[in-house]
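Once you scroll down, you'll see the structures, which are given as structure tokens.
Nothing in this text is a laboratory measurement; each read-out follows from the coordinates by a stated rule. Model, not experiment: these values are computed from the prediction. Cβ atoms are built from the backbone, for glycine too; each structure is taken alone.
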Structure I
Amino acid sequence: MYLIIVYDTDRKNCAKLHKSLKKHLMWNQRSVFEGNVTEAQYVEIKHLLKKVRHPNSYIVFFKVDNEKMLEKEELGTGEGHVSNIL
């Protein structure tokens, strides 16, 4: 499945969430992560976020069965994009 995670959290909690999500997904921009995951990885990510999130955090999961079903349009350059060009 293709997963997009967006979160809003206390400033002190940002680094924990960022570090946890970066293990599984590509960092897109500030508090946005995305990538292909298995169902087992999705469950693991949710469990991990429940442990490290601040009680007042707000986390949204967008799931699509197939990345091809998602139409994505971007304006500008995100901070997290990594180039494949050496």
Structure II
Amino acid sequence: MSIQETINQHLSTLPENLHAEILNFVLFLEYQRQPGNITPSAFSEEQRRQKLGECLEQLAKHSPFSDIKDPIAWQREIRKDRDLPGRES
């Protein structure tokens, strides 16, 4: 199985709301590979704030959380305690 097929297989098992996070990471990796791009640590504080604002504007355009009908219920589900691997009660 190719790496692309493996990625697609794993992606298909994840809930739809995580796909935006995956896209964000892929875009980050693409950005890093472009010639002339610098790492965030090379920015001044003002440049970092400006870049962060630009990133948040781009993220808002994609509406990654638009499928969440009840934000409070979603937050409770996300924060629900889960058993740690190897430490089941």
The value 16.2 for mean count of other Cβ atoms within 10 Å over residues 14-21, derived from one of I, II, belongs to structure I
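State the single structure among I, II that was used to calculate helix-only ellipticity at 222 nm (-39500 (n - 2.57) for each DSSP H run of 4 or more, over all residues; to 500), giving -19000. Before the final figure, lay out each step's value.
On the way: I: -8000; II: -19000.
Traced to structure II.
State the single structure among I, II that was used to calculate mean count of other Cβ atoms within 10 Å over residues 6-13, giving 9.6.
On the way: I: 13.8; II: 9.6.
Clearly, the read-out refers to II.
Where is distance in nm of label points 7 Å out along Cα→Cβ at positions 22 and 70 largest, in which of I, II?
Values: I: 2.0; II: 2.7.
Looking at the calculated values, the largest one is II.
Which structure, out of I, II, was log10 I(q)/I(0) by the Debye sum over Cα atoms at q = 0.12, 0.13, 0.17, 0.19 Å⁻¹ calculated from, if the result is -0.36, -0.43, -0.73, -0.89? Mind showing how you got there, number by number?
Numbers: I: -0.36, -0.43, -0.73, -0.89; II: -0.64, -0.73, -1.04, -1.11.
Matching structure: I.
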